[in-house]
Structure I
Amino acid sequence: MSTAEKSLLGKITPYCAQYDPCLLFPIPRHEKRSELGIVALPFTGLDIWTAYEVSWLNLKGKPEVRIAEFAFQVDSPNLIESKSFKLYLNSFNGTRFDSEETVRQTMIKDLSAASGEEVAVEFKKLAGHELLLGELPGVNLDDLDIEVNHYQVTPDLLTTSDEWVEEETLNSHLLKSNCLVTAQPDWGSVVIRYRGLRIVEEGLLKYLISFREHNEFHEQCVERIFMDIMSHCAPERLTVYARYVRRGGLDINPYRSNYEDEFDISRTQRQ
């Protein structure tokens with residue numbers, strides 16, 4: 001049984017409304033990275049999670065609610081399984097804390113310990129804060145008239161022409177994969193920015209669609225896309241990131257790049 005299969009995903013679990021950091025279930029990143037042939041990381045990046053259901057009680061027993069953003073380092077030894085993260089956040093609901101900063105520092109401590117690297121945590125109040133919607137940068141591929149026959153990951157669909165491009169950004173909303181354990185669908189939008197020989201757009205779109213019946217976590221899918229493009233198209237520079245649709249009050253947004261260290265993290269209308 002893999003580490004992921006030992007998690008609480010797909011199992012009936014009791015609701016815990018008292019703070020419990022032991023609910024967090026870390027999953028070693030090296031398991032899937034070894035499968036992809038990754039030894040030394042060929043990219044930098046972050047996994048940015050947005051939580052829309054964060055609450056706790058103040059010392060008078062009155063609920064406080066926030067939207068929270070968590071940034072996990074790509075070189076952290078572990079990712080956090082999403083259901084355990086949800087249960088962990090729920091455990092704050094019936095617990096009293098003396099301040100917002102105490103809650104934030106508690107989450108930083110717990111999540112950093114579970115992931116193995118420092119995690120950044122930011123809270124946003126619902127009143128007086130506007131969540132701005134954005135659009136993905138670059139050229140959208142989704143209107144290409146293509147015939148699709150592959151619904152399991154097929155890297156051989158990735159090809160290039162002989163034309164060199166200094167920089168091109170492409171995007172698609174047709175990314176869909178499934179949870180590694182439960183096989184529940186995960187819907188996402190993906191951005192690919194690169195410099196190198198021009199990637200054939202039809203083949204790239206077919207490749208992205210070929211994740212449709214593939215079972216893997218969000219972070220692992222983005223790393224697989226990055227590695228497949230590097231292997232089959234050999235760009236000089238490459239950035240891959242995905243904005244996944246919210247599920248269970250959480251959205252997960254992995255960013256990987258071998259040359260960029262700042263990313264557009266504005267929400268899309270799907271989130």
Structure II
Amino acid sequence: MSGDVFCYTIQVVNVCFAGYPGENQGWILVDAGMPESAARIIAEAENRFGSEPPGAIILTHGHFDHVGAIVDLLDYWPVPVYAHEWELPYLKGKKSYPEPDATVEGGLIAKMSPVFPHEPIDLGENVEALPSDHSIPGMPEWGWIHTPGHTEGHISLFRNQDRCLIAGDAFITVRQDSLFKVLIQKPEISGPPRYLTTDWHEAWKSVKKLRDLKPEKVVSGHGVPMEGESLTKGLEELAEHFDEIAIPDYGRYSQKTPK
């Protein structure tokens with residue numbers, strides 16, 4: 001997506017490598033992919049950065065498809081992990097996420113969602129809260145933004161210098177509940193995955209917060225990176241018509257929320 005931000009797709013989810021290849025200036029991994037994907041992440045990282053481990057792993061949130069390989073990665077790279085303080089109970093084995101909502105309006109992936117894990121993982125002392133000043137360890141030009149809704153401790157990462165955004169699942173660039181759209185990967189600014197989003201009021205506020213940053217490049221947790229006019233127009237449309245585009249008409253958590 002950018003010279004020092006590389007989006008690597010594993011099945012249906014993206015991880016990010018932040019850092020310039022071959023310069024030995026350090027790099028950071030954002031999110032940890034699907035279960036059983038550690039070998040692929042490590043191989044791609046070593047292809048870009050050689051044997052240099054990441055300085056840290058930053059988690060946008062703790063859903064299974066964003067932390068699936070974290071335990072295996074930490075066995076290989078014993079590095080610190082950072083997440084929002086409100087996400088720590090789900091990463092320290094203390095609290096399970098709400099069950100995925102198969103009744104939600106959406107496609108086949110939404111109907112399959114009850115089989116998706118929602119139990120916590122326990123990283124113990126390996127994970128700690130991000131700094132309260134919104135800085136990101138190992139990413140001096142970046143800051144983290146609290147973007148709840150999809151999860152209560154969800155974050156996005158933003159670099160003002162080039163208006164580059166790593167959005168996590170605050171919004172995504174594919175309709176993730178639709179198997180057909182996931183398979184064709186047509187770029188489409190969409191709300192967070194419906195079957196795992198529990199607070200649509202907060203999710204809408206988070207999208208408006210990111211829209212107001214005027215990002216020029218984005219990589220989200222699902223879908224292809226986007227930039228330029230298609231991103232600007234799509235994000236504006238989502239922010240203004242979130243209730244029509246993103247919030248499902250029915251489902252366990254889908255009550256329509258006020259603007």
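Bear in mind these aren't lab numbers, they're just calculated from the coordinates by the rules spelled out. Everything numeric in this text was worked out from a predicted model, so none of it was measured. Cβ atoms are built from the backbone, for glycine too; each structure is taken alone.
So mean count of other Cβ atoms within 10 Å over residues 73-80, computed for just one structure, reads 19.1; which one of I, II is that? Considering all the candidates, the number was obtained from I.
Have a look at I, II and say which one yields 3.2 for distance in nm of label points 7 Å out along Cα→Cβ at positions 121 and 201, as calculated. Only structure II yields this read-out.
Determine which structure produced the value 1, 5, 12, 17, 18, 16, 12, 8, 5, 3, 1, 1, 0, 0 for P(r) over Cα pairs in 5 Å bins from 0, in percent, calculated from the coordinates; the candidates are I, II. Could the numbers behind the result be given before it?
On the way: I: 1, 5, 12, 17, 18, 16, 12, 8, 5, 3, 1, 1, 0, 0; II: 1, 6, 14, 19, 21, 18, 12, 6, 2, 0, 0.
It was calculated from structure I.
Look at relative contact order in percent (Cα under 8 Å, 6 or more apart) for each of I, II: the largest one is in I.
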